[in-house]
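*Asks:* Below you'll find a set of structures to go through.
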Structure 1
Amino acid sequence: MPIYEYYCFDCRKKVSLFFRTVSAAQATTPVCPVCGGTRLHRLISRVAVVHSEEARMERLMEDPSLMAGLENEDPRALARFMRTMQNELGEEVDDPELGEMIDRLEAGESPEAIEASLGLDETSE
């Protein structure tokens, strides 16, 4: 069931038309739903490509801008990495402690200091 986009030369609007089949779209003269005009030019529609989670993660790991700063132990780079991963996975931070950790990393605080203040460091056990 294709939906095609057209530009109407009569009313100068971009319109979308739904057809039950591809053959129906080819056999029918499109009519503008706005003005009833028949001088329509079919447009090339945007295409969405769905990638697997594995492919998305692979692409992220190959992105040098995302990985920059991690090897230098830059807390802001770690925070940027964590936020990007959350956005890519479509997950919100439901854990207030994790949200606080990311905020503090973005402010430049060291991961070790954050762990110690939250009682997460190994020496406090």
Structure 2
Amino acid sequence: MSHTDPIADALTRIRNAQRARHETVDVRVNKAILAILGILKKEGYIAAFYPYKEGHIPMAKVELKYYEGKPVIAGIERISKPGLRIYRSIKDIPPTLNNLGITILSTPKGIMTDKEARFHNVGGEVLCKVY
């Protein structure tokens, strides 16, 4: 299995697991994915995540969150891809679902949400949108 886009793979695993009503899902991680999972936990989209190693492969067990039987994450989509990187300045980042969702960016100050990027006045690569 080729992993040319590990972020898209992790997001797809989370999306598919929630659609199948799984309690947990295992995703392959790196530093960027761990930062994204940290943001998802802080913003309340997932219950928790636990990093571990499976042999020499870093993984994380993600506990999915449901509210009244429905997934908390209604949509999660990858924006910037390896074949087409999408960069935005801070004034060009549109609100996600009228500020009901979040946009995750990779900035010079680290991976953060659009709200944090506006506070720090930095733009960057638009990684994904979650709502």
Structure 3
Amino acid sequence: MEDRIIGKHVYGSLYGIPREKATDEEYLRGLIARAAEAAGATVLEVKSWTIPGEKGGVSVIALVLESHLALHTWPHYDYATFDAYTCGDHTDPWMAWRLVVEELEPKHYTVQYADRSQAPRATAGLASR
């Protein structure tokens, strides 16, 4: 196998999530920590903030050895976004996504995937200067 960086990025929007979950900072901190573990990532630190006001919400960021996970909620709109970016063959951000969707119970969602891996060495030098 070629030696290169393997990056996987799953991100999406969750619509119609229960307001009591979208406003519970402690619950969301725990959810993101569990999501990182489900992805096989190594949690270094989890930070969270409650943003006040009618259009405020909760933001949670998990710094993992392999990159990061982030969740932002807007309870006024029953809406949240989730982002899981992990590196390494041993991680699977889809597992984090599945756990977040299962626990936040959105009425519907959209999800995207981006391969953030390093280009093979044979072509990597073409773009460098």
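Each reported figure results from applying straightforward, stated rules to the coordinates on display, with no laboratory input. Fair warning: this is a prediction, and the values are worked out from it, not measured in the lab. Cβ atoms are built from the backbone, for glycine too; each structure is taken alone.
*Asks:* With relative contact order in percent (Cα under 8 Å, 6 or more apart) derived from the coordinates and found to be 38, which of 1, 2, 3 does the value describe? List each step's numbers first, then the result.
*Replies:* Numbers: 1: 16; 2: 22; 3: 38.
Considering all the candidates, the number was obtained from 3.
*Asks:* Among 1, 2, 3, considering only distance in nm of label points 7 Å out along Cα→Cβ at positions 12 and 52, which has the greatest calculated value?
*Replies:* On the way: 1: 4.9; 2: 2.5; 3: 3.5.
Structure 1 gives the largest value of distance in nm of label points 7 Å out along Cα→Cβ at positions 12 and 52 among 1, 2, 3.
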